[in-house]
Every structure is written in C-alpha cells, then in structure tokens.
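Structures incoming, each one as structure tokens.
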Structure 1
Amino acid sequence: MEVGTRRNRDEFERKKSGRTGVDYVGISRNLDFAPGVSVQTFRVTILDDMGRPELEGAESFHLQLHMAVNGILGKPSRATVFINDSLSDRPSLQFLSPHQSVEESDGSVVAVVTRRGDLGHSTSVRCFSRQGSAQVSEDFQELPNTEASTITFLPGETEKPCVLSLVDDSLFEEEEELRLVLGSPSSDSGVGATVGDLSETLVRIRDSADQPIIRFSETKFSVREPEEAGSVTVVTVPVVRLGDTSKVSLVRVHTKDGSAVSGEDYNPVSKES
C-alpha cells in the first residue's frame, strides 16, 4: 500500500471513530453479579456535538470486558456501539411561525424560514403558495411549486425570508386566507435535508384600508337662529363615505338634545341615508 493511500485511510478511520469526551462519555467500572443474577446492564452517555450539530456520519466505539473474577471471559468479550447522527443532525427547515397576519395595503407578506441541524453545507427548500379564500391573481401573486420558488441557505445561515406579493385593489373584502408550504428540501451534506413540523404557515389578509367608513365631514357646525318669529333656518350637514364605494351603504342619522331642546329650538330628525 502506498504511503499517501494509507494516510488517507487512517484519516477516514479517525473521522469514523467515536472519541471519548466528544462523542460519548467513557466509562470504566465493575459489574457485580450477586448470587442468582444472570444479567447486568450499564449505560454509556452519548454527547450531541457539544451543542454544535455537525454531520459526521456513522461513528463507533468499542466495549471491552476484562479481568473476570469467579468466572472466565467468554465470546464475545468485545462489542461495538455505532452512533448515527444522520437523522438528529440532518438539516431541518421549517417556518418560524404557524400563522401570519398582514394588511392588503402592505403589498407583501414575509414568512421567515429557519434552518436547524448541520449548518456547514448549502441547503435549499421550495416555498410555494396554496390558495384558500384568497385567490391567485385576484388577491396575491402565486409562488409556484417549481424551482423558481427555491430558497437557498448558504453555509452558516439560519434564517431566510419567503416573500409573497399581494394584490392591493380598491374593493373591500372580508378577511381572506391562503397557505405557504415548504417542500422538496435538499442539501449538499450528502444525507439530504428534511422539512420540520411547521411545514406550513397560514396567511390571513385583512383589508382595513378599503373598508367603507361613513362619518361627518366636521365635528362642529354653526347656524344662526331665525330673526323673525315663525320663520325657520336650515342647516345642511355633509355625511361622507370613504373607502370602497362600489356597493350600497346605509347609515341612520338622528338628532339628540344638547342645550338646545327638540321641538322648541329645532325640529328633530331620524332617517336613513
């Protein structure tokens, strides 16, 4: 075997070997079998990359029996434990929040996508839309389930935005909903990537800016009292409607006494306009 080849193989074996204090907590203890006892157990603590997930592939360490007293060592007296982090440290992507609320007038909604697990490789996922009461083109611009909707995390990145554009028209609509969905995860790590529990987020679109609002144009109006007995003076009070004016709106207006008394100082009004 060539020296270079042997060196590469040794390096590979070191990476695949579990290290005490890094991958597991080493032990050295006696197992006592009392009279009548045929099985004893012990525990070995496995360490999770000291809080910094890194895909290492399958690693192993050995367990060895030594120095039997009142008995002899049988076979097997050596066992191997394999540590597999391909699931626990595999990159996982999900939404930060299960729901989003936005005004139609905001123009867009931003849903944050987070990544956990091994951050040492590029990872990607699709973020696409699914209509509900909110409809494509009428209320929002579709994010298709294609490569065009791919979000890519570079090494070290933990958050990325998924941006959905909204259609802001002048018509008032009740609150509407749609969903953003994550799918087709992939990674350069060699073991792929997964989508976490929050694979969807519900988007609620409110339309407060277009809601019809009916109000007085001013809060105070002045009028002169008639100068001659039996004559009257009329005050005209504008009532305005703002927002969506494409539908019929009604409001009731009525008078209420202040210091002026109905029937003595003015004629009361109660009507729909």
Structure 2
Amino acid sequence: MRVKTTTKLFALSLVLLTACESVDHMREAQMAFERAEYEETIEVTADVIEDNESHREARELKAAAHRKLALSAVESENFELALEHFVEAARAEPSRTRRGQDGLRASREAQDLGNQELAVEMAKLAVDADPSSMEIRVHAAKTLDNAGDATSAIPHYLWAWEVDRKELTMGLRLGALYAQNEAWSDSRAIYTRILEISPEHVQAGLGKAEACEKLRELECAEAQYRQLIEAFPENALLLFRYADFLDREGRTERAAEIRAKAQGELPATRERKLRPLKPSKR
C-alpha cells in the first residue's frame, strides 16, 4: 500500500515539476519575443511543445515568432526563407482562422517559387483549418486544378459556386471539369444554372449544347445552338460550331449552308466584300 502511495506522490511531483518548468520556459519565451529574439522564442517554445504537444500558448507564440521571421524575410526578398517560416507558422498555430491564413500565405509563396507539391499541401491545410473561408476555398480549387487534380478541385469549386452563384467563373470552370470527366449530366446542370443568371452567356451556352449532345438530348442541343445564334447572328464561331453539330447528325446540306454563312461572317471575308472596287487601268 505504501509503495503505491509513494509511486502516486512521485508521479504527482513530476507533473508539478513539469508544470513549473513549463511556466518558466513560457516566461522566458515571452521575454525573448518581446526583445524580438524570435529564433530563441522558437527554440524555447519547441521544448515546451515537446513536453506538451497541445500547449496552446506555446504553439501560439511559436507561430507568431515564425510569422515575424517570415515577414522579415519577405522584406529582405529572401522568399525561400519566408516560405519556410510561413509553413512552420501554419503547422504550429492552434487558432483555426489564423492557421488557415498562414496556410494560404504559405501556399501562395510556394506557388510563386514553383513548389507545386508544397503549394497543394498548404492549400489543403488551410481548408482543413478554415473550410468556411471563400478565399481559401477558391485558392484551393485553383491550386489543385493547376496541379492536375481535377477530382480534388471539383468539391471546392462546387462549394464556392453554391455559396455565391454570381461567381460565374467558378461555375464555368466547374462545368468544364465535369465535361472533362465526362460527367455530362452534372456539366449540363451547371451550365443551365449559369444561363438562368446570364441567358446569353456564349461559353455556358456552348457547354450546355455539348453536354446535351453527349447525353443524346439532341432537341436540347439544337435549341441551345439556335438560341445562341439568334442572340449573336454574326458570330462566326457559333455558326461553325452549329455546322459541326449538324454534320455529326448527318444533316450535311444544312451544315454546308450554315458553314457558308459562317465563312461570310469572318472578318477577312467581310473586309473583301466591303472593299471598294478600283477602276481598271486601260
């Protein structure tokens, strides 16, 4: 019984000793931070975190010191060093909002330095920390998209699009990515929503027409082409796209008529038509 009691007292004394040491270390770290000795701050807080990984005050102070060093490195145009400190700030910061912003900054710095892998890692960290930030979500979508990871980018584009339907660029990219993945129903749905907001949006109209054709909803595709051409009767691109659609459906004579009309709307052709005739020399 005495052995058990002694063991418990010894364990308790160790806890108290560790707590006292932690307080002393944090006081030392805070004083170093106030003296702008940020490297020392990082070193001391790292010792505290090693003993207690969830020590919030130590993590906050360590992140703040890394942030100061990062900003100083930016001012000195030492962007590689700045990136290192932004990354460490993001990894240390316990506040979700601040960690999200640190991750965002680190991701952008990594992009600027051409480190795509780290840019993606930090973008994901930022989203995990603050998933309700539009700025972070849009950045993550574009970062993953640029890295060729469309599957991971789509949920972030979709989130941004659902939050703000007026953000048409998000919707357009989302529709295009669905099309690339041959998710034609999803692609059509996105383009339909865009056209509800902006009925004469050419890119969305063409995207919807393509999706309808792929789904073999040919009346839908035809109607979409006609609607676009009615709005922009002199747009040669639309006419050529419509002619190609007619060709694919075996309506070659009508396709030839539309293609001839499109040819006539090309700038060079129209210029030749409008050019005044020069009197012939005798």
Structure 3
Amino acid sequence: MGPDFTDTNPMVDGLPIPEVLPLRGADAASGNAAAALKDYLLHVHAALSAHPINTNRAARGLCPVNAVVTQRPGRPGCPEPFFVRHGLRALSVASGIIYHGLCAYLGMDVEKCADTGDPGGDLAKRLAFARDSLDQYDFIHVHTKAPDEAAHTKSPEKKRRVIEALDAGLGQMVDAFLDDPGVVVAVTADHSTPSAGPLIHCGEPVPLVVCGPGVRRDAVTRFDEVAAACGALGHPRGTELMRVLQNAMDRARLAGIRETADPRDFWPAPCAPFRVR
C-alpha cells in the first residue's frame, strides 16, 4: 500500500465526490491503496444507505447521510519530539481533537478543554490555566477554534462577535503575562478564513504580535491583518515562527554555529563536553 492517491473530499457543498485515483507517476502500491479505498467507500455507502436512521430520513424527505470522504493520505513519520528540536518543555491547551493528537504526536503534554459556547470565557480560562502552568513548562500553546468556525458560516457579523468576545477574554488575562519579565507572549492565527466567497481558507497573511522584554517596539497600534503587515516583525512564514520566538527568548542560534551532531533550532543546545585525557 502507498500514500500517493487523490482525495475524495470535495471540500465545498454542491460538488461531486472525486474518484479515488493514484497520482500520476505513483507506484503500484499507491494504485493498490486507491483501489482498496474505493472498495471500502462503496462498502460504507451500502451499509449506511441501509441503516435505519437513513431509511427514516428518506421517509421524512431528508437527504441520507450515506458516505464517508477522505483527504490528505499519507504515512506517519517519526518527527523529532518538540523538546528535542526546540529545547522547550511544551504544553497545549485546546479543545480540538486534531490539536490533542498532533501535540501528543510531537511529545507535548495536552490539557483537553471543552467549548461552552462562550468563546471569550473559554479563552480566559485556558489562559488562566496556562499562567498557572508556567512553572512546569517553557512553551504553552493556547488555542481557540471559535473564529475559524464562525468564518465558515460565511457570516461576517458572527465572526466579528466572536473576535470581540476573544478580545475581551484575552483582555482579562493578558496583564498577568505581560507583567512577568520572564514571559514572551505571541498572538497569531494559523490561516485566514474568508467570511464570504467559495474558498475554505485563503492565502492572505495573518497578523502576528510578539510582546516581551527586549522585543522591538514598532509603530503599529492595531492588531489586524493590514496594520500588522507594516510592523517590525516583517512577514515571517509559518516555518519561521519558532525561530522568531526563540529570538525573542534570547535563545536564537547564530547562523553556522554547530555544537551538536544533529541540527538544533535553539542555543545553547546540550552537547558532549570536550575532555582532556
């Protein structure tokens, strides 16, 4: 079995489910996987179509829930643990199961939260938990899915209300972090989600703010996509974010320095001492 075959998730309403096909140039193993997946999806369709819930939905004139879609096939790799790569004991405080799984996969501790329908209150509680955990961790990821979910409804007004609620929740706790000279705070997003049009996500840059001792202060006074683009941080890509934060924590590695056999993104990294015999 190989991982090189197409998705079956059309991603938007109204489009047909794509056929499962091996990618052009893929090996026979990926062709086998595509054929096996198609057989499985046909089996699922038949089983769900005959399920009593769907026969009941059909009797009421409702569309059946009779298919499973797939996307982004691949093989699990063997990533370096977060601590090994970045030298930071890490915790994630989030409600989404994808973050629970991803962060655990990277060797981070995970605090599983529940969404209550109050995004601002939820964020404040997660930040309070993070603040109380600073003596055990060097890096704490606090996440909310609320603005992304609001944007996917294609209602700009709903997204505005959610962002305002998150602003209030952040405002309840931010001073507790900023008053600590040993803490660097970063606020950003992983992608832009448009509130209108057909796109699921879009390519515009997201805002990023970093606050802490020694972080350069620029002329930006608003936190939004347009204002932040003019700031002193420039336009770092996602793959550069941890290096920006390591620099803010005075842990940035001087280019070309290498004291360990394996590359490390922080300095100083644990190294074998030179011994004189």
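Bear in mind these aren't lab numbers, they're just calculated from the coordinates by the rules spelled out. All values derive from a computational prediction rather than experimental measurement. Cβ atoms are built from the backbone, for glycine too; each structure is taken alone.
Structural remarks
- Once relative contact order in percent (Cα under 8 Å, 6 or more apart) is evaluated on every structure in 1, 2, 3, the highest one turns out to be 1.
- When helix-only ellipticity at 222 nm (-39500 (n - 2.57) for each DSSP H run of 4 or more, over all residues; to 500) is computed across structures 1, 2, 3, the figure -26500 traces back to 2.
- Test item: semi-axes √(5λ) of the Cα gyration tensor in Å calculated as 77, 25, 14, pick one of 1, 2, 3: 1
- Identity of the structure behind 50, 20, 20 (criterion: Cα extents along the principal axes in Å, for residues 147-202 alone, calculated), options 1, 2, 3: 1
- When distance in nm of label points 7 Å out along Cα→Cβ at positions 67 and 139 is computed for each of 1, 2, 3, the one that comes out at 4.0 is 3.
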